[in-house]
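Scrolling down, you'll hit the structures one after another.
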Structure P
Amino acid sequence: MDETRHAGRVAIVTGAGYGIGRATASRLAREGAVVIGCDVSDEGIASAREEFEAAGLSVALEQADVTDQVAVDRLVQGVLERHGRIDILANVAGIMDWFLPAHEVDDATWNRVLDVNLAGPMRLTRAALPSMMEQKSGSIVNVGSVGGLRGGAAGAAYTASKHALVGYTRSVAWTYHADGVRCNVVCPGGVETNIGTTAQPRSQWGMAQLGPIHASATGMAKPDEIATLISWLASGEASNVNGAVVVADGGWSAG
């Protein structure tokens, strides 16, 4: 850990109440960044705040729903008013899809999963880009999934959302590189997180189709193992890394 890696930099982390988001907020703060984390869960925010305070970390936590553009704009504008800049945006918030296959997925699940996993990062990125373009620098790191690279890791909605996030990441990377803005996506495999009830299967048929792929999984990562990668991608050490799809699945997708 480099305690000066992000000194003087301002970071926004979504999904900061749990799992990868909490670990990312913690690591960025430990490495010198001013961190503003958000989560939709008041319980998650309270738990994360207690952990950060016990560790002596200064992380501002706010309740914000990434599916609500008004809330997103309020969050971003507040950061700009208080700190004058945004250097890092880590789009971590995400949900699963109950492993529903294409012939069983309902509209509500499809719309909700894409709203959180794809439109959420789009909303935050859209709100943060103008200030990054003005300051001619900025790093956006999206959290995707091996489900965005293969078809047998999750249900139809989650798979579609994470595949689309890869394309969105590459679009932003190419379009804004001349403005000094980088955008990369991390694709973890299984991670020990509190993703909650959205990871509970609702389709036994769907799970049966995914079984052979899941059986080949190489184990579960710790959230900080993914946070470490996010921190590096957001840093100046990765200045020539842009539009990259970085797989962090312990070799699962290599087989």
Structure Q
Amino acid sequence: MKFAVIQFPGSNCDQDCVAGINGLDGLHAEYVWHKETSLDDFDAIVLPGGFAYGDYLRCGAIARFSPVMKAVISDARAGKLVLGTCNGFQILCEAGLLPGALVRNRSLRFVCDMVITRVEVDASPFTHGCPKGTLLRLPVAHGEGCFFADPETFRDLNANQQIILRYSDAQGRIVPDANPNGSIENIAGICNRKRNVFGLMPHPDRASDPRLGSADGAKIFQSMMETILASRSTSAPERVAQVA
């Protein structure tokens, strides 16, 4: 199963993503340069962290206009799984694939730490292997990771169960002290309404092996793989029927 890891000028977590994904049985990741215009050969897409185009103007604002983003947007609308981590999350918001925006951390300081996130929705392609309430230990490294949106957007996110991860303490409590960036409602990651596009500020790629201090991030990639495999098995009888 092939995952495309998009490389923008300034990406610095693309190697982490490729290494993390390729370390998992059944998965193969390849770099895709931002000037490519097709992602047809891939089963899923990953937008990695980093500082695409130096984060000039606004995080993700320039990357959103890269040639490859037309394919990312088209494939996302067609139902392909798309994962955006850190800067990738910011790009997905700028591209309109996810609502809201990522703004400066409330502390106005860059934060680099290991955090705990709580799974809020287990019925998603990215977390179906994690029961609701599961705690995932993941690293963060960002200066603009505070999720912000208008009240109506927050009502929709909650009503449609689009908030996938929240920052929590070690007991799973959603408390201010567990929030590394001041994100409203302790939001660490959200998905779109179709649930095939997921953006999160923590780095699952940097927590994909016990030697890194946590292997919890691997659960997200494995969930994506299992979702795609399940989709293939479901559609196979339909293809047979069409041929017959």
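Upon calculation of helix-only ellipticity at 222 nm (-39500 (n - 2.57) for each DSSP H run of 4 or more, over all residues; to 500) from the atomic coordinates, which of the structures P, Q produces -13500?
Values: P: -13500; Q: -8000.
Label of the source structure: P.
On FRET efficiency 1/(1 + (r/R0)^6) of positions 75 and 115 (r between Cβ atoms, R0 = 30 Å, to 0.05), which of the structures labelled P, Q is highest? Mind showing how you got there, number by number?
Working: P: 0.95; Q: 0.50.
Once FRET efficiency 1/(1 + (r/R0)^6) of positions 75 and 115 (r between Cβ atoms, R0 = 30 Å, to 0.05) is tallied for P, Q, the winner is P.
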Consider the structures P, Q: one of them gives 15.1, 42 for Rg and Dmax of the Cα atoms in Å, for residues 35-138 alone as calculated from the coordinates. Say which.
-> Q
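Given that FRET efficiency 1/(1 + (r/R0)^6) of positions 155 and 219 (r between Cβ atoms, R0 = 35 Å, to 0.05), derived from a single structure, equals 0.95, which label among P, Q identifies that structure? Display every interim value, and only then the final one.
Values: P: 0.95; Q: 0.75.
Working through the options, I get structure P.
Which of P, Q yields 21.5 for mean count of other Cβ atoms within 10 Å over residues 11-18, as computed?
Working: P: 28.4; Q: 21.5.
Source structure for this number: Q.
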For distance in nm of label points 7 Å out along Cα→Cβ at positions 99 and 131, which of the structures P, Q scores highest?
-> P
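Where a number appears in this text, it was derived from the coordinates with a stated rule and is not lab data. Small disclaimer: the values here were computed from a predicted structure and weren't measured. Cβ atoms are built from the backbone, for glycine too; each structure is taken alone.
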